[in-house]
Structure P
Amino acid sequence: MSEVVVYSSRRCGFCVRAKKLLDEQDIPFREIDISDDPEARLALIQRSGGQRTVPQIFIGSEHVGGFMELLALQRSGDLEPLLESQGIEF
């Protein structure tokens, strides 16, 4: 089953904001904290096509990007259709 995944790290303000936005929209997500996990950091870099910053957000197979991209999707009304197209229930 598809899911929303948020790669994050401690002391990351944009990570906090991204998770808050998802919580406020009642969108379930799985957080992967890469702060002290080199393997998770490497997985993020590989999965995101080289991105090293957090948050990096994936909705199903779609790489959304960071908080600003997530916010833009929400404001434009495109977040819900993307979730639905990926088979994510919320």
Structure Q
Amino acid sequence: MISVTSVEAQNRFGELIDRSQREPIEVTRRGRVVAYVISEHDMHELSNVHKRREEAARWYAQYRRQVVAQPRTAGSALTDAEVDRLTHELR
């Protein structure tokens, strides 16, 4: 990933947009990162990851509510088949 100052980004914006199609661009101001320029494809990927993470968190919260609502006996741990099903359910 390349890093440019905010002044360079202003002066070479068209070039930055073209370059962002190949790799993200880090924009700095006074030595600190303030922004990134990324391609549309990368933005969609980030958005999809965010949505999947939210879905997984909702699913897990619902699962925990079910587990708490159904107390298990001392010897009734999850079986290997149950663990396998749960880990593959969101794929």
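Read-outs: derived from the displayed coordinates by stated rules, not from any lab. Bear in mind the structure is a predicted one, so any value in this text is a computation, not a measurement. Cβ atoms are built from the backbone, for glycine too; each structure is taken alone.
Source structure of the calculated read-out (Kirkwood radius over Cα pairs in Å, 17.1) within P, Q: Q.
Here distance in nm of label points 7 Å out along Cα→Cβ at positions 56 and 80 is compared for structures P, Q. The highest value is that of P.
Given a computed value of 36 for relative contact order in percent (Cα under 8 Å, 6 or more apart), which structure among P, Q does it belong to?
It traces back to P.
Computing helix-only ellipticity at 222 nm (-39500 (n - 2.57) for each DSSP H run of 4 or more, over all residues; to 500) across structures P, Q gives -18500 for structure Q.
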